[in-house]
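Structures incoming, each one as structure tokens.
Where a number appears in this text, it was derived from the coordinates with a stated rule and is not lab data. Just so it is clear, the structure is predicted and the values come from calculations on it, not from any experiment. Cβ atoms are built from the backbone, for glycine too; each structure is taken alone.
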Structure 1
Amino acid sequence: MIGSVHGQATAPARIAYATSKAGLEGLVCALAVDLGDRVRVKAVCPGPFDSPAMSAAAKRFSPALDEAEALTAFGRTQAMGRIREADELGRTVAFLGHLRPDNLQL
């Protein structure tokens, strides 16, 4: 499942989004407890990645900048120092889906 960092720590004006992502994390934990002996249940909770929603958020973050500059400026505030590309998220999910679950706790 795809969660979000907003399920753990959020920002102003994100009540519904943060609540839904926190609920998703709870669902993943409950499913893992109930089904963990038969099904591997994991969630990926990425930070921001390039998307139309991220472009709009970056523009709100830096309204005086054009979209590309706003994304770059917002990206500098992140742990990796940039906004991730959508295909990076896809590769991460694919990688985790191919791991053997023996003693895996992520």
Structure 2
Amino acid sequence: MSAVVMIALVGLAAFLPRYLPFVVLQDRKPSATAKDLLGYAPVAVLAALAVPPVLTPTGDGDRLTVLGPYLAGALVIVVVAYTSRHLLLSALAGTVVFFVLRAVMGS
């Protein structure tokens, strides 16, 4: 099988499961429960992407860091975001804490 055909088939396999529900279910309205549950999807995806590197920044799944720059920066982001509700301020504060601790700890 040629590479072009293989790429086309993989692209089709990735595209169809995302496209077909929109075509088949376009006339149906989601229930209130489904809307509520889908509201948590962005937070869940962000947590799934952000938490593993924070807890195991070396990529070694066997060792968790107790309080390294990654975890300290993440904790600052959570606290500042919760108290101020300002995403840019929380990201900036967490980034500053991360780089300061990394410079001090030398990691």
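Per-structure values
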quantity	calculated
With Kirkwood radius over Cα pairs in Å derived as 17.8, matching label from 1, 2	2
Origin of the derived value -25000 (helix-only ellipticity at 222 nm (-39500 (n - 2.57) for each DSSP H run of 4 or more, over all residues; to 500); candidates 1, 2)	2
Comparison of 1, 2 by relative contact order in percent (Cα under 8 Å, 6 or more apart) - largest value held by	1
Structure with the greatest value (metric distance in nm of label points 7 Å out along Cα→Cβ at positions 40 and 72, set 1, 2)	1
When volume of the Cα convex hull per residue in Å³, for residues 32-79 alone is computed for each of 1, 2, the largest belongs to	1
Comparison of 1, 2 - label where mean count of other Cβ atoms within 10 Å over residues 24-31 is highest	1
